[in-house]
1. Given 39, 24, 12 as the derived value for semi-axes √(5λ) of the Cα gyration tensor in Å, which of the supplied structures 1, 2 does it correspond to?
2. Thinking only about distance in nm of label points 7 Å out along Cα→Cβ at positions 132 and 156, which of 1, 2 has the largest value?
3. If relative contact order in percent (Cα under 8 Å, 6 or more apart) computes to 31, which of 1, 2 did it come from?
4. Ranked on distance in nm of label points 7 Å out along Cα→Cβ at positions 12 and 28, which label among 1, 2 comes first with the largest value?
5. I have 85 for volume of the Cα convex hull per residue in Å³, for residues 4-123 alone, calculated from one of the structures 1, 2. Which structure is it?
6. In terms of FRET efficiency 1/(1 + (r/R0)^6) of positions 108 and 188 (r between Cβ atoms, R0 = 25 Å, to 0.05), which of structures 1, 2 is highest?
Structure 1
Amino acid sequence: MNEILIFLAVVVAYLLGSIPTAVWYGIRFYGVDVRLHGSGNAGATNTFRVLGKKAGTVVLLIDILKGIAATMLAFMLIAAGAIRVVDLVEYKLLLGVVAVIGHVFPLYTRFKGGKGVATLLGLVISVQPLVAFVCILVFLIVLILSKYVSLSSLLAALSFPVLLLLPPFKTDEPLLIGFGFLMFLVLAITHKKNIVRLIKGNENRTYLWAKKN
């Protein structure tokens, strides 16, 4: 019975992550499929570029909430007696990662989705809210200085496990640290084209707060 409940939670987490917010929101309220414009990516950054800051903000927040909602399923498993309280962080990570996978490979859009940064942020907020806040600051500072969302995302992701190794954020849970470095590696893979463009100096700059023409 416990295994069945855990399996169902994993399925629900994947389906939550699979919700193609940028695609559905763009088509429903703007009549625009963001995958056909800008970078062609079905994520918040491309929504900012194509549809403007209002649409981009909505998509960003919903994608973050997908990650948070997926991790909250762990509490339901505890309430159902399927897992122990001491295993909460472990299952939050599991369900959050499944949601990120759903975002990158969504069932609803033939497994072609976004890059998972916002949904990953939702997971981090749920597991380590204070560290997540610092990571957001890192993202914003790098973005303001460089105007590169890809670079900002990668450095913010890397700062998560690094901060967990340093006071006052140091943790005694090696699983979190290992998870952080693994997720950075995954993001680096999903951003490989962006990294190549950064090295060549032709990566697109993004002005998230600029007015949409």
Structure 2
Amino acid sequence: MYDFNFAPVFAAMDQLLIGAWVTVKLSAAAMAIGLVVSIICAVAKASGPRPVRFLVDGYIEVIRNTPFLVQIFFLYFGLPTIGLRLDPNSAALLALVVNFGAYGTEIIRAGIESITKGQIEAGTALGLSRLQIYRYVVMKPALRTVYPSLTSQFIYLMLTSSVVSVISATDLAAAGNDLQSQTFASFEVYLVVTAIYLALAVGFSVIFAAIERAAFTYPMSR
């Protein structure tokens, strides 16, 4: 018989909420920076010179075919050997950006390639500049196409960020580990941590769905 005792967990809920906030900040910052990396790499892969495309392909293959845990260890423990030392949270952010950038590149590239040549030619016929064509004819429709995949990738990234606790980053998983070592209430602590991760994932799914309806649903013609 196991005597469930959630009292010490609820008493230290502020500790878990601080960890959850760090998780959200790390994930949001990683997505924002990673999205920029993804767009640059996707454009380079789609229309850049061959050496650049080769480098982007190499980056994507390395990241997509190696464990995220190994990537974190390489950045946190490997970079100091060449004189670049990062604190745990900075190393975690860099690892998340690098990881999201590789997956995001393929998502953005697929969206760009979904735009037909005829649409670009129509933009040229209307007298749009190259920048305007890329902004209105290519990027916005492409973003509308890949938006669900990008938001799913963000939620996956946020859940995957729990791995960064292995380098002592102060995220939700790390807060749960610290609380478990203080209370020894393993079941209760990790049940609450699981519930918080679930609440974050569901909450962001609802927010992203609302944004999609507001930004990408066009009014019906009368």
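We did not get these values from a lab; they are worked out from the coordinates using the rules stated. Note that the structure is a prediction, hence the values are computed from the model and not measured. Cβ atoms are built from the backbone, for glycine too; each structure is taken alone.
1. Working: 1: 29, 22, 14; 2: 39, 24, 12.
Derived from the structure labelled 2.
2. Comparing 1, 2, the top value of distance in nm of label points 7 Å out along Cα→Cβ at positions 132 and 156 belongs to 2.
3. Answer by label: 2.
4. Biggest value here belongs to 2.
5. Numbers: 1: 85; 2: 175.
Clearly, the read-out refers to 1.
6. Values: 1: 0.45; 2: 0.05.
Ranking 1, 2 on FRET efficiency 1/(1 + (r/R0)^6) of positions 108 and 188 (r between Cβ atoms, R0 = 25 Å, to 0.05), first place is 1.
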